[in-house]
Structures are given as C-alpha cells and as structure tokens.
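For reference, the structures are reproduced in the following blocks.
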Structure I
C-alpha cells in the first residue's frame with residue numbers, strides 16, 4: 001500500500017518584483033524521514049518554508065502538507081510544528097506561560113505544556129522569564145511550542161543555532177525518535193557536518209531551483225561527504 005507524502009511541493013514558484021525567489025521547485029517528504037534543506041544565503045530556502053507554512057502565497061505551483069495547503073488544514077497546530085530562525089517571545093513572560101498561551105489559542109489541553117517541557121528538557125527553567133534564556137534555551141522553547149499539537153510534520157530553520165555540543169547531540173537523537181515514530185522533519189541548516197549525521201536525504205537549492213536530491217547513504221557509498229557534494233552542486237569553493 002502506498003502512503004501519500006507528508007509534504008508534496010510541485011512546481012512551486014514565487015516571484016518578487018520580477019525576481020524568482022523560488023523557481024519551479026518540486027520535492028516530496030515521506031513519513032519517517034528527515035530531510036536536510038540546504039543552500040547558500042539567498043538560495044530561496046526561507047521563502048520556500050514561508051510558502052509551505054502559509055506565510056506567503058505562491059505565484060504558481062503548490063506546497064501541500066498531508067494533501068492540503070496549510071490554509072486548508074483543519075487544526076494546523078496538530079499537523080505542523082515550526083521553528084523559524086527568528087522566534088518571537090515576550091521577554092517578561094515565563095517559558096511555561098508562553099506555552100500555556102499558545103496551547104489556549106490552539107485549544108490544546110494544558111497538560112500538554114508539561115509534557116513538551118519535559119520532552120525538550122526545559123522543565124527546570126520553565127518559570128524563568130524568557131528574556132533571561134540563553135539562545136540554546138530559546139531554541140528548546142521554540143521546539144516545545146512546535147510540539148504542542150503533537151504534529152506529524154516539523155519544519156525547523158537553523159535548529160542547532162545556539163545549542164552546545166550536548167544540546168546538538170540531544171536534538172539529533174530527538175529528531176531520529178520523532179521520525180522513527182512516524183513523523184517527518186524538514187530541517188534547513190548551514191551546518192553540513194551536523195546535517196550529514198542527522199538526516200536521511202538532502203535537498204540542495206540555489207537561485208530558487210533544485211540542484212540535487214540524494215540520500216546520505218548514496219553519497220557515502222560514492223565516497224563523498226555531504227560537504228563535497230554540496231560544494232560541487234553549488235559551485236562554491238571551500239575556504
């Protein structure tokens with residue numbers, strides 16, 4: 001039996017003032033899979049994520065989650081959890097209070113707040129003001145917020161930014177468990193060495209176009225590292 005993709009992007013195009021930020025982009029993401037979404041600055045990654053999350057409208061093509069556009073999803077917080085690079089937290093609100101507000105807004109049982117705090121190992125700091133959090137703690141709070149609805153899909157933009165080595169190791173194991181339990185994750189990052197250890201597939205884009213879509217196993221068998229494959233595809237030069 002064939003299972004429909006969690007994410008299906010088809011011919012996705014977004015034009016700003018005559019410039020194509022995303023250009024006929026197509027890919028799928030299946031349940032149980034972690035994809036690394038890679039490309040240089042300005043490659044179109046952030047625009048693609050915004051289109052997928054309904055924060056912008058495509059010029060043409062489609063970006064579907066579980067067969068629907070984000071705007072058409074019933075209870076989207078229970079389908080998709082997202083952590084974008086610039087999370088917005090009230091600095092004088094505690095981490096626990098922040099999550100309670102989000103849970104209330106999405107009609108999610110308040111007991112879930114305690115569950116996600118424990119999941120991201122932030123319970124001990126839950127009553128501290130968010131303004132006192134380190135960058136790594138703020139990243140964990142953002143992930144806790146994304147997990148409130150127990151979503152099928154996680155969309156993470158630079159998720160290891162600010163995490164110490166223990167935090168990076170924790171996130172890698174967490175994502176693997178999430179995928180093994182039937183979830184799917186789309187992870188945008190510039191840290192290629194970590195991506196190589198964390199994902200099943202890598203998508204490389206530049207100029208809004210897809211340059212490569214390959215499994216980490218494939219490039220390993222070819223005797224390449226992810227960095228080598230990435231640099232070859234983007235025409236970059238290692239410094």
Structure II
C-alpha cells in the first residue's frame with residue numbers, strides 16, 4: 001500500500017464499518033482489546049467511523065496477561081474515546097479444568113482462551129445489540145495463525161485485507177500510540193509467547209513472500225517461499241466453511 005493511499009484506505013474501511021453496522025440494524029460495536037497493534041487499529045478505525053461512544057472495548061485478561069498490555073489498552077481507548085472494561089477470564093478458564101480428561105498444554109490452553117474470549121464478546125454483543133469487530137490481519141489469516149471459532153470469528157473484519165506492514169502504516173496514520181506500534185507482536189497466550197517465533201518467520205519476511213507469491217501466480221521459488229506456501233495451503237480449511245453436501249452440488 002502506497003504512502004499516498006493510506007488516508008484513502010482508512011476512509012474506505014471506515015465507510016465499510018458504517019455501512020455494515022447500519023445495514024445490520026445494530027447500534028454498537030464490541031471489540032476485544034489486547035494492547036497490541038491489530039486490535040488498536042481495528043478499534044481506532046471503528047471509533048473514527050461511528051464515534052467512540054458507540055464502540056465498547058473489552059480487555060479480557062488471563063493470569064499471563066501483562067499489566068502493560070492492560071495499561072496500553074486503556075490508554076488506546078481513552079485516546080479514541082472508546083468505552084473500556086476489564087473482564088478477567090481466569091475463573092471461566094478454571095471451570096474447564098473440571099472436564100473429564102482435562103489436559104493442559106500451551107497449545108490447548110491458548111486455543112481455549114481464544115474461544116472463551118470470543119464467546120464473551122458475543123455475549124456482550126447479544127446483550128447490547130452490537131456487532132463483534134474482528135482484529136485479524138491478512139498476514140496471519142493466510143498462514144492460518146488464528147483459532148477457529150476464536151479470534152478468527154467476527155461480524156466484521158476491517159483489517160483482514162491488510163498485511164502486517166500495512167497495519168503499521170494505518171496505525172501511524174490514525175494516531176495509535178507508538179508504544180503499541182513498536183511492541184513485540186504477541187497473542188499473550190502464555191508467558192514469553194512471540195507471534196514471530198511461533199510462525200517461524202518474521203512479519204517482514206511473510207509480507208514479502210506473500211507479495212512475491214501473488215505476483216508469481218502462487219508458484220513458490222526457493223525454500224522460504226515453499227515453506228510459507230505450504231502453511232497457506234495447509235490452513236485453507238480455516239478460510240472456508242465446513243464441507244457439506246449443500247455446497248458440493250450433490251444434493
């Protein structure tokens with residue numbers, strides 16, 4: 001995305017948010033605030049589109065959430081005049097420990113946390129006649145770096161078409177605090193978790209490879225592109241609905 005196009009892109013996203021909300025008959029937007037750049041941009045654009053008083057940001061901390069993330073989330077909402085609430089999910093997580101055969105690994109726990117958070121957001125959206133705003137970017141979406149029925153669920157996805165580098169540009173354009181823009185990307189699912197370490201590539205590398213693949217008809221050149229293309233292919237099930245006979249034309 002060209003530097004000159006950033007302002008126009010923001011306007012297009014804001015128009016899409018307004019149209020989606022008004023055509024749904026809803027009056028508010030609910031969004032999960034993490035203290036990271038993706039939720040900050042999605043929340044900021046929503047506030048600019050419909051007014052911060054109509055956006056409800058929920059910080060849903062677990063026992064591994066950093067205090068600085070809560071503080072950054074609160075500062076972000078204050079800047080954009082977004083309603084801000086902190087709703088801990090620790091006790092909800094503990095309830096799942098009573099399940100027969102309950103096991104806990106970083107993977108299982110992280111996916112459970114993502115689904116608990118999204119269920120909580122949908123509860124508030126149902127209660128308050130609102131739509132849930134997603135915070136996924138294209139770099140993660142293509143590689144399947146999300147939890148089904150967790151952070152990939154939403155009624156509107158304003159930044160899903162933006163690569164991570166473009167999310168950063170939009171963040172600067174709309175005035176997201178530098179502390180959030182410069183923060184090491186992390187989903188905060190366990191202590192010391194890093195998005196780039198889990199992905200196995202830096203976001204700069206992912207964005208460059210995705211653009212190369214698109215320009216080359218999705219044909220990989222070299223080991224790096226082959227590895228990232230494999231991730232894209234293997235995660236295709238996350239970007240399509242569940243297989244069924246209605247959409248196969250067999251019935």
Structure III
C-alpha cells in the first residue's frame with residue numbers, strides 16, 4: 001500500500017467524468033456508427049454507379065432506418081438490463097430476510113478477497129448487517145457491480161443513440177444535396193467524415209485520458225479500411241450487373 005507521506009501536494013486534483021459517464025458508450029456508439037456506417041454505404045453505392053440523387057435518397061433512408069434501429073435497440077437493451085437489476089435486488093431482499101447468514105458470509109468473502117484483515121472484515125460485516133438498506137447497497141455494488149448513480153435511463157439511452165446516429169450520418173449525406181456529381185460528393189463526404197471521425201476519436205479522450213491523436217487516427221483508420229472494401233464491392237457489383 002502506498003504511503004500517504006509520498007503524496008505530492010503539487011499534483012492537481014482531477015475530478016471524475018461525472019453524471020454522464022454511464023452514457024459515454026451511447027454517445028460514442030451513436031455518433032460513430034452514424035459516421036462509419038452511412039459513409040461506407042455511400043462509398044459502396046457510389047462505387048456501384050448510382051447517381052447523386054440516388055445516393056442522397058439511399059443515404060437519407062439508411063440514416064432514418066439506422067437511427068430508429070439504434071434508438072429502439074438501445075431502449076430495449078437498456079430497459080432489459082435495468083429490469084434484470086431490479087429483479088436481482090428483489091431476490092437480494094428475499095435472501096436478506098430468509099438467508100441472512102448466507103449473505104453475511106458473502107460479505108465476509110468479498111471483503112476478505114479485497115485483502116482486508118479478518119478482524120476488520122468482522123467489524124465491516126457487523127456495521128453493514130446493522131442496516132438492511134446499507135446491506136442491500138453494498139451487495140448491489142460488490143455482487144452486481146451496480147450503484148444508483150451508474151444506472152442508465154432507457155429513454156435517455158434511446159434518444160442519445162438515435163439522435164447522435166442521425167448527427168453522425170450528416171457528413172456523408174449533405175454533400176449530395178449540393179452536387180450532381182457523385183464522385184465530387186464522395187470526396188467531400190470522405191473529407192467531412194474523416195474530420196468528424198478524428199474529432200470524435202480525439203474528444204472521447206476527455207473521458208478516457210488517452211492520447212487524442214492516436215485515438216483520432218484509430219477512428220479514421222477503421223473507416224478507411226471499411227471504405228476500401230465497400231468501394232471495391234460496389235465496383236464489382238457495377239461491373240458484374
């Protein structure tokens with residue numbers, strides 16, 4: 001264990017990400033999926049020989065379908081997960097009422113596994129056992145890995161995923177509103193999507209505290225690789241059909 005004497009008073013206290021931490025996944029997944037999937041779709045259909053208007057229609061339809069799918073899927077998945085947690089907590093209340101010693105032993109084992117000395121574990125169990133609400137919260141955190149502030153609202157997750165998917169689709173769709181040349185539109189979409197992907201990769205490091213350049217380039221490289229495959233498939237389809 002590190003000694004408190006080694007604490008450097010010059011090190012600035014850095015706060016945690018905060019109340020939005022549990023929605024980072026929805027934010028990144030929503031906007032990134034919109035950016036990558038719609039861009040790859042546009043690359044594929046341009047490679048397949050579609051006109052600018054056809055690309056625009058295809059992109060808009062895919063963006064709407066993708067946003068609805070993302071939103072509904074995230075709602076169902078998050079709601080199901082929350083319902084599982086609620087059921088587990090109801091079962092935990094039953095265990096505390098009828099099988100309390102089993103739960104006490106679980107507390108002993110969990111704190112023992114953390115490295116607490118036996119005498120301290122005994123004291124912790126006594127303190128926790130004195131309050132049913134505290135007992136439930138401790139079991140919720142240690143046994144299920146969940147605390148109230150980290151639980152996710154199905155509605156918030158749904159809205160974030162759907163709207164951010166639509167936002168992510170815009171760089172690939174908007175260029176075809178202003179040009180009749182599909183190749184020109186594709187180049188503009190590629191540049192705009194590349195900038196957006198790099199920005200998303202870099203901005204997420206505010207929460208992850210990793211290298212923004214590396215993260216941004218990683219995000220772009222995934223799309224570049226996918227775009228090469230999508231364009232090749234589109235060209236192959238156009239040649240064969």
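Every number here is computed from the coordinates shown, using simple stated rules; none is lab data. Remember, predicted model here, so these are calculated numbers, not experimental data. Cβ atoms are built from the backbone, for glycine too; each structure is taken alone.
Here are the numbers for the structure shown:
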{"read-out": "Answer label among I, II, III for the case where helix-only ellipticity at 222 nm (-39500 (n - 2.57) for each DSSP H run of 4 or more, over all residues; to 500), calculated from the coordinates, equals -9500", "value": "I"}
{"read-out": "Among I, II, III, structure where relative contact order in percent (Cα under 8 Å, 6 or more apart) as derived comes to 21", "value": "II"}
{"read-out": "With distance in nm of label points 7 Å out along Cα→Cβ at positions 65 and 153 derived as 0.6, matching label from I, II, III", "value": "I"}
